[in-house]
Structure P
Amino acid sequence: MRRPLDDLSINGFKSIRSLKDFKLNQLNLLVGANGAGKSNFVSFFRMLRAMSEEGLATFVTENGGADGFFFGGPKHTPEIEAHLKFGQNEYRFTLAPTASVKLMVKEEAVLYTGGDGWKRYAGGGTESQLKQWKEKRSNWGSHYGPEHYVYEAVSSWLVYHFHDTSATAGMRRDHSVRNWRELQPDASNIAAFLLRLKTRNPECFEQIREAVQIIAPFFDDFLLEPETQGDNEVVRLEWRQKGSSYPFQPWQLSDGTIRFICLATALLQPSPPSTIVIDEPELGLHPFALDVLAGLMRDASERTQLIVSTQSPALLNHFDPSEVIVVDREAGASRFRRLDAESLSEWLRDFALGDLWQKNVFDGGPVHE
């Protein structure tokens with residue numbers, strides 16, 4: 001079983017100068033002002049997923065080069081350090097800059113609590129060795145070292161941001177029916193993923209369809225009919241409205257509706273990863289749709305760990321203080337703290353949590369430094 005992330009320490013990554021032994025729950029909502037560091041926290045999870053698949057060098061190149069990954073730049077912060085705990089298994093690593101504006105994995109180690117101590121891998125390369133060591137242990141007939149559990153957890157992480165709903169967005173275009181194994185971060189394979197669910201997991205497919213009908217009562221069903229294009233079969237997100245057999249095209253869905261389809265699919269997928277991260281799920285959604293989304297998030301957190309970055313007080317109203325992480329800036333660095341229910345108990349008798357955020361009762365707004 002893939003283990004969620006229990007505890008996290010980060011030093012020197014982007015705006016996160018120091019985050020030590022920070023506990024993560026099954027459901028975690030990040031709130032804070034623009035520029036506080038929520039996106040950098042999300043970016044850390046993207047980087048780890050890339051590292052697990054030996055894609056760190058590509059990730060660094062696609063995100064502007066190594067210098068921007070260090071708090072205050074590499075001259076101010078010469079190394080990035082991280083320590084992650086998954087139950088009895090732990091993983092730590094150190095990244096350093098290279099002359100070619102890449103990141104070097106200077107140190108990497110895993111630990112099983114109660115075992116023989118930290119097992120270190122040889123450093124100096126531009127990619128993590130976690131996957132290699134996991135595969136080596138498998139070849140040796142040993143599948144249950146800490147490498148296995150850490151790799152299985154991190155490599156399953158999915159980080160979603162459905163902000164691009166333009167006419168050329170992948171979610172509105174044709175794509176291969178073979179691209180179904182996991183819902184892509186931008187939902188660019190949404191039709192293929194839904195088609196697979198329809199044929200292999202119709203109960204889950206029906207749950208998604210019903211969720212969409214709640215926020216878009218005119219919606220009847222998806223029309224997922226593969227077409228042959230050359231040597232490939234493709235599919236697009238066609239749909240039908242109630243009382244009509246006319247096939248509507250994906251570009252005829254409103255931005256909010258197609259985003260909700262993607263969110264519902266991510267949260268209701270039958271075999272979720274150990275951790276799902278969603279950045280700004282509230283974009284373009286009607287307040288009623290936010291109510292439905294909150295319920296889906298609550299239900300999903302019983303099957304997977306959720307980390308959600310949001311700017312929506314209306315969404316925040318549906319959650320408990322212990323599920324909320326406030327991100328502030330202090331002396332140019334991000335500060336993370338979980339809300340304390342007891343300290344807010346009197347306020348919560350008269351106000352919802354989102355209202356308290358708007359009133360700046362627990363900060364999370366712009367700060368003059």
Structure Q
Amino acid sequence: MNAEIDATSEKFLRGKYAIVGVGETPYTRGSGTTTRALGTHAVRCAVEDAGLEMDDIDGMLSYSGNDSIPSTAVAGDLGIRLNFYMDVMGGGSSTEALIGIAIGVIEAGMCKTVVIFRAMNGYSQIRIGGTGRGSGVPSLNGDSLLNRAYGQTSAGQAFAQTFMRHMYDYGTTPEQIAHVKAIHSEHASNNPKAYYKHRVTVDDVLSSRMIVKPLHLLDCCVETDNATAIVVTRMDRARDCQHTPAVILSVVGRCCKPRIDNHYQAGPISTVAGHYAKEILWPNAGVGPSDIDLTGSYDAFTFTSMLQLEDYGFCEKGDGGEYVSSGIMRLGGARPNNTSGGHLCEGYTHGMNMVIENV
């Protein structure tokens with residue numbers, strides 16, 4: 001770590017803010033409604049879960065990929081007058097980034113309580129793979145000129161190169177990483193909200209059709225229609241809310257490698273952004289990996305979970321394959337991961353459902 005972890009002294013805004021409410025729609029493939037209706041439903045559920053009234057909300061943030069509805073539309077439908085709103089582009093760690101922005105605008109006195117939401121018809125309308133009623137593939141410009149000409153159009157193709165390098169450097173195997181899907185499917189089988197509740201085995205993953213080497217179909221996340229929302233406020237207000245607040249010790253979001261576009265071209269190739277984010281996260285939080293007994297990882301693919309857990313320091317670099325196949329991530333293990341089933345099984349929300357599950 002670049003900075004010494006010190007849990008005894010106050011650091012930045014450690015422990016001063018909390019998540020006080022969460023909301024979700026069902027995870028489906030064919031919502032039969034608009035992202036506006038989905039977002040409005042999730043926000044209403046989150047505010048009610050917090051035990052608040054719509055008048056208590058004066059900030060709203062959202063993120064999307066040209067596939068959603070702005071905050072002002074949802075706020076208007078719920079009768080909320082906003083003192084601050086922002087809609088940003090992109091997925092990934094946007095949930096965490098917007099939690100940080102929510103803390104910042106509250107700290108600046110611009111508003112008091114903020115709702116963050118993500119609404120998407122990720123199966124029936126805009127699909128990242130480029131099929132369905134709309135395409136999630138970006139237009140041909142900028143860095144696309146460097147890879148689209150060679151047939152690289154998907155996130156799976158880009159991330160597969162990172163994992164191939166990890167296999168080359170450390171001897172990691174597809175069999176080891178297939179345990180991520182098997183374990184997350186076990187968790188999803190206990191979750192009535194999960195879209196995929198069926199348990200799969202390592203052999204099931206390895207025998208599913210190849211998408212792009214070394215990715216099999218079951219190494220990839222599920223596509224779903226859904227909306228999710230969370231409520232963030234100061235601890236002095238959080239104590240009066242309906243549930244015990246989930247106190248925020250530290251937050252990092254949209255931290256990236258030297259290149260975020262063609263990230264597999266930036267060394268070290270076999271790392272992800274957690275390699276850099278941990279240098280902010282742990283010192284600010286006043287805890288370290290050994291203090292954590294539950295994790296949530298962005299499992300767009302099985303091996304992205306492995307790379308993240310490794311780079312955040314839950315195991316030594318290069319030992320990620322052994323870590324995820326050891327049983328430590330199972331319910332009843334020393335450090336369960338994605339206990340809802342995550343993106344691989346519960347539903348794909350660009351990250352927010354793992355935050356909701358851990359809250």
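Just so you know, all these numbers are worked out from the coordinates, no wet-lab data involved. Since the model is a prediction, treat every value here as computed from it, not as a measurement. Cβ atoms are built from the backbone, for glycine too; each structure is taken alone.
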- Task: Work out the source of 43 here, i.e. which of P, Q gives that when percent of Cα pairs over 28 Å apart is computed.
- Result: Q
- Label whose coordinates, when relative contact order in percent (Cα under 8 Å, 6 or more apart) is calculated, return 27 (choices P, Q): Q
- For which of the structures P, Q does the calculation of FRET efficiency 1/(1 + (r/R0)^6) of positions 43 and 251 (r between Cβ atoms, R0 = 25 Å, to 0.05) return 0.25? P
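Given structures P, Q, which gives the highest value for distance in nm of label points 7 Å out along Cα→Cβ at positions 259 and 283?
On the way: P: 0.7; Q: 2.8.
Result for distance in nm of label points 7 Å out along Cα→Cβ at positions 259 and 283 over P, Q: largest is Q.
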- Assuming 0.50 is FRET efficiency 1/(1 + (r/R0)^6) of positions 99 and 331 (r between Cβ atoms, R0 = 30 Å, to 0.05) as calculated from a single structure, say which of P, Q it is. P
- Task: Can you spot which of P, Q the value 2.9 was calculated from, given it is distance in nm of label points 7 Å out along Cα→Cβ at positions 67 and 339?
- Result: Q
